[in-house]
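No lab work stands behind these numbers, since they all come straight from the coordinates. On a predicted model such as this, the values are computed, not experimentally measured, just so you know. Cβ atoms are built from the backbone, for glycine too; each structure is taken alone.
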Structure 1
Amino acid sequence: MGDVIGYMARDQYGNTEHGLQHPRKDLLERAGVRHAEKMFVDGKDGQPKHIGYVISGHWWTVYKVASWVGV
């Protein structure tokens with residue numbers, strides 16, 4: 001995979017936020033709130049894996065955006 005150039009997030013309604021450099025901080029600022037809960041799923045090994053944040057009733061799954069150069 002190429003270099004990480006930022007992050008994006010998608011909520012349970014299909015809304016997206018692009019251009020995130022610091023996902024938690026940027027999502028909080030865009031929502032105009034100050035509190036976020038971490039969101040987890042069970043990993044293949046049974047251990048919880050952090051995948052995003054719950055902010056103001058939206059479950060934001062965060063994705064890395066990577067460059068295709070050099071792949």
Structure 2
Amino acid sequence: MTWIEEVDNTIKPYLKALIKDTHFNKKAFLLSKNKGNAQLWISLATLYKQLISLDKKIKLLEETIKENKK
């Protein structure tokens with residue numbers, strides 16, 4: 001049994017998806033002295049990229065709503 005199997009079922013699919021996304025940068029974290037930390041930083045960067053993208057979309061929607069109210 002792997003540690004992932006012990007993760008709560010409500011977040012397990014998200015964890016697996018994030019790990020899968022992180023593996024797109026496997027070459028980069030394999031070059032690191034601390035592979036685990038590098039993989040975590042890559043995961044954080046992936047999440048941050050998604051957050052920024054969502055923030056931009058929300059701002060665009062807010063601007064559109066304001067314009068439509070005029």
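From which structure (1, 2) was Rg and Dmax of the Cα atoms in Å calculated, if the value obtained is 17.5, 59? For Rg and Dmax of the Cα atoms in Å, the value 17.5, 59 is produced by structure 2. 3.3 is what came out when distance in nm of label points 7 Å out along Cα→Cβ at positions 21 and 45 was calculated for one structure; which of 1, 2 is it? Traced to structure 1. Here helix-only ellipticity at 222 nm (-39500 (n - 2.57) for each DSSP H run of 4 or more, over all residues; to 500) has been calculated and equals -24500, so which of 1, 2 was it run on? Here the read-out was taken from 2.
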